[in-house]
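Just so it is clear, none of the values below were taken in a lab; they were calculated from the coordinates. Just so we're clear, the structure is a prediction, and the values are computed from it rather than from any experiment. Cβ atoms are built from the backbone, for glycine too; each structure is taken alone.
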Structure I
Amino acid sequence: MYYIQETDKPVLIARIFNLIEIIDDKIILPISCGESIDNKRVVILVKRIKKILDKTRCKSVVLSKYLKEQVNFVNNLEDYSINIVDGKWLFSILSNKVLDYIIEKENLKKEEINVSILVNKNDSDYIIDNIKNIIKTYKSVNIVTTNAGKFRKLEKDILEKEGTMITITNNKKKSLMRSKIILNVDFSTGEINKYSIPDEAIVVNLCGNVDINKKRFNGININDYEISFENFEEFDYDKNKLYFQKDIYESLLYKKQPYEFIERKINRDKVKIKKIIGKRTSF
């Protein structure tokens, strides 16, 4: 895994010839934070990055906060099928911690909260295990899906093992109306807006970049987050300051491990939700 970042003071000759520096696991570009990167330079830099990645058979990178905002740069990397770690996979893994954070910050009571989980395609083991944990914690849980058959086994398992009934539904007018918190696993903007959403609901979009286009909606629409964690290279100033910690931490995880292994590591590293970022609000 490589971490790609800008530099404080690019050397003039490096800037002129677009010379890239590699220090350990960092690819340092001859540009400074706040500098506008024209398309010609973007193409040159991305081609050179691709050569570096090919030599080491690396397919994923972490970008600094500044570089993630450079749309042309990001698009060029994606055109080469380079995976940019964005923390979205980790967001779904941390969904239970996200809910706990919201409950605490909004002074809500778990026993009084109805949680709806919107999920269509993503029935990975990680998602199923997270849903099971949520059901153990919250008394009232709905699964809203167009693929009810995928979740009937989960419904049966939960009833047999926990004695808890869950609702699996796809009623666009009624499914979400009692929900204070809506956990959106993989519904797009177009899909979620087909449903009636409570005016004051809290919507957590694990897939990110989802808008609620309801005139009366005055709730909280969450698309992003940030974390803190221990057991990290605290001496590494660049990684602590230039990058999002959620991206750093996701890059450290082996995604093919069983859920319980990842969960133990998260608890061992004392991963905490530091901030929730929503449209028009953060807390």
Structure II
Amino acid sequence: MTNEWEEFTAYTGQPVYEAKDKHDRAFMRRITLEMLDDFSGFGRVFTVIARGYLFHDKDGNLLPGNPYDRVEYARNALCAWCSVPDKKKSSVPPVDFSNLSADFPELVDLDGKGWFYRHEKKVFDFIRRNPDLVNKHMRDNLPGISNGFTKVWRKRVKQFQTPLYSTTTKGAWTLRFDAVLADALEAGPLRTEEYVLPQSVTDMLDGFDYSDVPRYAVEDVLKYYYANLTDDTPWVVLPVVNFDAYYGNTNFGRKWLSKLPKEIILREIFNRGISRIKIIA
């Protein structure tokens, strides 16, 4: 979770739709079926994508110049990623961004099929065609999530484009590209390698019982905390849904989160896909 460039490439690279067994969810990339159901976790997805196009070239190298000059470019990248085909091109605001395919061929094609639109269609198709390689939860929940998905996503793409200072209540609580871009500029370049815990912290962890939660999950939370800690607050927002996507299942949010050692981690209640933590040890 702390190698953000790796996360960026998971959202923008070419997925391979195959699995070794029911426990292998590599074909989902960093998008879980639950995220496709309620669209939680997309704040982080968009922010990582925006930071990639604001600060880096295609190989991950830092770009020269002022990132504020690339805000419109990064916004177009988000639009391309979210693009939904619209043959009549009649949607207001638009949802089909096939006009951006020359600038972002990795994110949208000439038919207006954006990276996410293509991905979710292929994920749904993979689950239907390979019932022996996916678990019962996926098979049972697929019809309810896939039916009408394009219509719902098209509505979301419109909402994402709501101006930040819109005076209308429509979309007042929705995720907006403008807010994402502001967060991305503040966060800065993507981290291109994993954060390594200090030896003093790993030594401290030796004294705890890990029968209820894997030690690697505790270490990952601590890595994320220290890697994202800022000077103005001891609290760090923990993107629980995105941790689930990182692990390829929902164990973190449903089983492990509540069992993180309270002697080390002070945690606020999990809500809307996120929690907030503070290290107290």
Structure III
Amino acid sequence: MSRDRPDTVRFEELGFDLFAGPAVLMTQPHRHNDIEMTLLEKGWIDYLFGGVRIRIPAGVLCVRWAAIPHQSVAFKEPSIHYSLKIPFAWFMRWDPPPEIVEPLLGGRMLLDRETVSGCQDEAMFRRWRAIFRQNGPGPGRIVALEAEARLRRIALRLRPGGGRKAARVSDRAQLGTVERMTVFIARNHTRPLDIATIAEAVGLHPNSAMRLFRRTCGMTLHEFINLHRIWQAQRLLTTTTMKVQEVAEESGFGSPARFYAAFRKIVGQTPGEYLAALGR
């Protein structure tokens, strides 16, 4: 890879994106429904994130929930910027500990630096990029396992009595109502789920829950539920021999027609076209 040309690698089975390229300034805030792990090689980069300006030094791993609007606004010097995007549904299926879930979904960035010799994060990202370029299902799984382990090490350091406090968080409020709705959906999207049930889980009237979620996230609760169900469906279609109707049921869809419509809207293909693209 050229030192001044961006490079993005996508592992389709998992939906992970790995980026390596020059740090850039964003003209406006943006958002996407991933857990994002980033690292800068040199200097520093400033982000506006959830109403706070945060400076991230080189060599420090930054973890954030990218559904919260964020924008890079300054950096010290041109430098390679690494980013691994982990689909939110994958992150929640790892059943991550509350020490990391609550701050991330509550609007905090987690910053951590590995100090053990041979475990530096820059080497980890370079290794991931090499792994992603290999063929077959195994390499992507290796990256997923290593990313999960890295996040769990941060959670251990955030736990009371967990040793040195290398993991830091920005000064944000506790888990809010919208974030609690997203957690509830992520953990229950494969079972029958309606607006009333979600609203009850966070102590709101259904109409209030719908308005708040759409105003905050720019999508409806039904759209957010379907996003998670389709990620589940893609995983099942890729990793099992289940029939499409079985995948629809296991992913939480009440009917094949709803499943097909949601799949085509979100993925841009029918389930059959998706399987054909995978050579299945």
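Numbers below:
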quantity	calculated
Winner on distance in nm of label points 7 Å out along Cα→Cβ at positions 106 and 138 once structures I, II, III are ranked, highest first	III
FRET efficiency 1/(1 + (r/R0)^6) of positions 34 and 90 (r between Cβ atoms, R0 = 30 Å, to 0.05) derived as 0.60 - corresponding label from I, II, III	I
